[in-house]
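Some structures are shown below for you to check.
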Structure I
Amino acid sequence: MWVGVFSLIGILGWGLVQTSKTRPEAGQPAPDFTVQFLDGYRWEDRTSATLDDFKGHIVVLNFWASWCVECRVEAKAFEDTWQKYADQGVIFLGVAHVDVEPRSLEYLKEFNISYPNALDYGDRISSDYEITGVPETFIIDPSGQVVYVQLGPIQEATLVQTLEQLLVQGG
C-alpha cells in the first residue's frame, strides 16, 4: 500500500516539475509566439508573425492594456523610440493583455501608436513569458535571446540605452 502512495506522490511531483514555467530572464531564449496583428497594423505587409520571423532584428516586446494607468505613462516613450529606431532593424511589438479589441484600438489611436500590436488571445503569450502584470517589457536580441526585462513602466532613457548597446554590439 505504501509503495502505491509513494508512487502516486512521485508521479504528481514529476508532473508539477515538468509543467512549471519560469519567466525568461536576460541570457535565456525568448519563448516563441504567434501573433495576429490588430486591424490595420502590419509588419512587412504581413498581418501575422512569429518571433522566429523577427530573427535578425532586435525586438522590443511590450505587454500592455488599455485599462493600465502605467501603460499610458510609457506609451509616448515607446512610440517616440519606435520612430527613432524603426529603420535600424528594431521591431517594436505591443501585446494587449486581458483586453478587448475595441478598447485596444481606441488606446492605440489615442496615443498614435504606429508599431505593430496584437491581442493576446487566451493569454498564451503572457503565460509563456510568465508576466505578473502590465506593463512588462522584454528586449530580445537578433538571435532570440532575452537581454533585458522590465517589470512596470520602462523609462525612455533605459530603453534607448539598451537599444544603443545592442546596436553597437552588432545587433
Structure II
Amino acid sequence: MAEAFNDITLSADKAARYRELALEVASVLEGEPNLTARMATVVSMLANSFDHFFWTGFYVVDADRPDELVVGPYQGTLGCLRIAFGRGVCGAAAATGQTQRVEDVHAFPGHIACDSRSQSEIVAPVRDRTGRLIAVFDVDSDQPAAFDAVDQAGIEAILHQTFAA
C-alpha cells in the first residue's frame, strides 16, 4: 500500500514539474521565431530537469528528403545522423504521427542502437501550426520502463505549446 502511495506522489510531483516547465519554456521563448533556437531551448530545459533523461533531442524532417529525419538540436552522446520514416522508434513516430513509448528498446522491432546504454525511449511527433510534421522529439533513458503517461502528457503539452500553438 505504501509503495502505491509513493508512486502516486512521484507521478503528481512529476506532473507538477512538467507544468512548471511548460510555463518556463513559454516565458523563455516568448517572441523568439527561430525554429532552431526554440528546439535547442526545449532540449536544454527538458534534459536538465529529469534525472531519467539520458539523451534528449530533435530529429527534423529533412526538406530535401521528406521521408527522412536528420538530427537536430540535442544533448547527450552521439546521435544517429539520419533516420528513415518507419525505421526504429523515431521513424515509427514520424510514420504514424503517434507518440511511441517503449519500455524496452531491445524488444522494439527495428530499434536503432545509437548508444547501447539506452534501455527505454519516448518519441513524440512535433507539428507546426498547420499540423504539418516538422520533427520528432526523442528522449532515451538508461533505465528500463523509465517513461509513463505523465511523461507523455507533459512532453506532448510542451511540444504543442512551443511549436503548434
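Since every read-out is calculated from the coordinates, none of them should be taken as a lab result. Being a predicted model, the structure only gives us computed values, none of them experimental. Cβ atoms are built from the backbone, for glycine too; each structure is taken alone.
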Could you tell me which structure in I, II was used to calculate mean projected area of the Cα convex hull in nm² as 11.5? I
I have 1.2 for distance in nm of label points 7 Å out along Cα→Cβ at positions 37 and 125, calculated from one of the structures I, II. Which structure is it? I
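So if we calculate Kirkwood radius over Cα pairs in Å, for residues 77-132 alone for every structure here (I, II), which label has the highest result? If you can, show how the numbers build up before the last one.
Numbers: I: 12.3; II: 11.8.
Answer by largest value of Kirkwood radius over Cα pairs in Å, for residues 77-132 alone: I.
A value of 31 was computed for relative contact order in percent (Cα under 8 Å, 6 or more apart); which of I, II is the source structure? Don't skip to the answer; put the middle values down first.
Values: I: 31; II: 22.
Attributed to the structure labelled I.
Ranked by FRET efficiency 1/(1 + (r/R0)^6) of positions 45 and 149 (r between Cβ atoms, R0 = 25 Å, to 0.05), which of I, II sits at the highest value?
Values: I: 0.25; II: 0.75.
Of structures I, II, the maximum of FRET efficiency 1/(1 + (r/R0)^6) of positions 45 and 149 (r between Cβ atoms, R0 = 25 Å, to 0.05) occurs in II.
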